[in-house]
Structure P
Amino acid sequence: MRIDVISLFPEFVAQCAAFGVVGRAAERGLLSLHGWNPRDHAEGNYRRVDERPFGGGPGMVMLIDPLRASLRAARAADPALAKVVYLSPQGAPLTQARVRELAGRDRLILLCGRYEGIDERLIAAEVDEEISIGDYVLSGGELAAAVLVDAVARLQEGVLNDVESATQDSFGDDGLLDCPHYTRPVEHELGEVPAVLMSGNHAEIARWRRRQALGRTWQRRPDLLDEAALSKADRRLLDEYRASLAQAATDVAAENPLDQARTAKP
């Protein structure tokens, strides 16, 4: 997969992509990342890439021509058809389903804005899709581009050492959050590892993990459950999780009757 990034700071995205999973993907030849700086296509002694907005107001707006020339250069660098994505807080939210779709493409061109954004005419003429990584505003699109590159790179075949890692992550094939994970030591001052994980009973371990994933999703992201296709077995596991929470709360109250009396409503 080839990803081109158009940015005033292309080296920033390149540095972010040099480590971990993305760096490994590049080393294995599974991903190539290329940066393009609009200043290289700007005119004049100062190579301006921005100007005051029409209609007044604060900030600056990125000019059409330097960005358009960068897009043309990026497209010409490889014959494969490229989808142009503008990283913008006004874009559609980036989801794991969207990441999977983008990861299946041969090429992406990521457009990073700065200041108050870029001229709307360029967006209308050249951009295929706007994507947002969250309901907040950053100083520029570089961080968002780095996030998208990382999310897409780890789904390239051969990047992860264990192919099951991607499918079992949060927002995986079932759309649920991931279950909790534990490692050595078994006993610690912060608690013990659940006994089922050391039982060697793979069926029970799978059942426990599924119940935890369902319960954690119900507690933290109930909206995801509305979209998930839960089986009857899943619903029974979720009921078990809820019942275990209620029982735990009852046990705590029984052990601390004084605290219960203090917090009880009159």
Structure Q
Amino acid sequence: MKFEVKNGCFGYKNTKILRNINFEVRNGEVLSVLGSNGVGKTTMLKCMMGLLKWESGESLIDGISIKNIKNRDFWQKIAYVPQAKGSAFGYSAIDMVTLGRSAHLGTFSQPKAEDRDAAERAMEDMGITYLADKLCTEMSGGELQMVLIARALTIDPSMLVLDEPESNLDFKNQLIILETIRKLSEKRSISAIVNTHYPEHALKISDKALILNRDGTNIFGNAEDIVNEDNMKRSFSVQVFIDNFSYMGKEYKSVTPLYLV
């Protein structure tokens, strides 16, 4: 599947937030969306999925505008994982994950055995079967984030859309989330679009990157090419130093913020 945005523009009142957004993501590719707070990253995700309407431009799947794709068909291809901010509902993990099958259910249908089986497989793939009976209200942020990703996987999507999946998590849980996204792209050929505040994370897991700037401009391209010191300085108003190093036979990149500019 190829998902693309062509000339996407959006604004509130007289303020243009997003201007001429253009990008594409194909099977198995990971795209990271970077930019400072308030620049419109979450707004961009909502526009591209049709939750907000582009003022001009369009989103397409395999060359077909999503305006011409039935809502049910769209949500069987695209799975959205919002920020994990805690749950107000006392669902157990297995019940929360089973809810992800709603795109395959009729309006008044109840989950069937096959839906429960799909939920159990998704939890097994994520390595969180031990959470099955735990209430979402009692979970840590990392646990809940993994449950939300498992819920998204129950529909066997072609693409995951994740809004800051590693924010407010400790180092270990951040690494688990990042490795999970990369594993899904490599082993299941699921593409992913990920909002993140961390340039280092983008370099770790991404094939492509989209940088949103406060002046409404943006930069899209291969992650290693555009996540560089000059673009980080322009987007975040911070001078950074990007270093390459090897550890136990593997190559890594580190991004160190130096000072404000």
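Laid out as a table, the results:
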| read-out | value |
| --- | --- |
| Comparison of P, Q by FRET efficiency 1/(1 + (r/R0)^6) of positions 53 and 157 (r between Cβ atoms, R0 = 30 Å, to 0.05) - largest value held by | Q |
| Mean count of other Cβ atoms within 10 Å over residues 61-68 from the coordinates reads 12.5; which among P, Q | Q |
| Structures P, Q, by relative contact order in percent (Cα under 8 Å, 6 or more apart): label with the highest value | Q |
| Comparison of P, Q - label where FRET efficiency 1/(1 + (r/R0)^6) of positions 29 and 125 (r between Cβ atoms, R0 = 35 Å, to 0.05) is highest | Q |
| Comparison of P, Q - label where distance in nm of label points 7 Å out along Cα→Cβ at positions 21 and 221 is highest | Q |
| Highest-scoring label, criterion being Cα Rg over 2.2 N^0.38 Å, among P, Q | P |
| Per distance in nm of label points 7 Å out along Cα→Cβ at positions 141 and 173, the highest-valued of structures P, Q | P |
| Origin of the value -13000, where helix-only ellipticity at 222 nm (-39500 (n - 2.57) for each DSSP H run of 4 or more, over all residues; to 500) was derived from one of P, Q | P |
| Among P, Q, structure where mean count of other Cβ atoms within 10 Å over residues 181-188 as derived comes to 16.5 | Q |
| Origin of the value 2.2, where distance in nm of label points 7 Å out along Cα→Cβ at positions 101 and 117 was derived from one of P, Q | P |
| Per distance in nm of label points 7 Å out along Cα→Cβ at positions 69 and 205, the highest-valued of structures P, Q | P |
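No lab work stands behind these numbers, since they all come straight from the coordinates. Treat the numbers as computed from the prediction; the structure is a model and nothing was measured. Cβ atoms are built from the backbone, for glycine too; each structure is taken alone.
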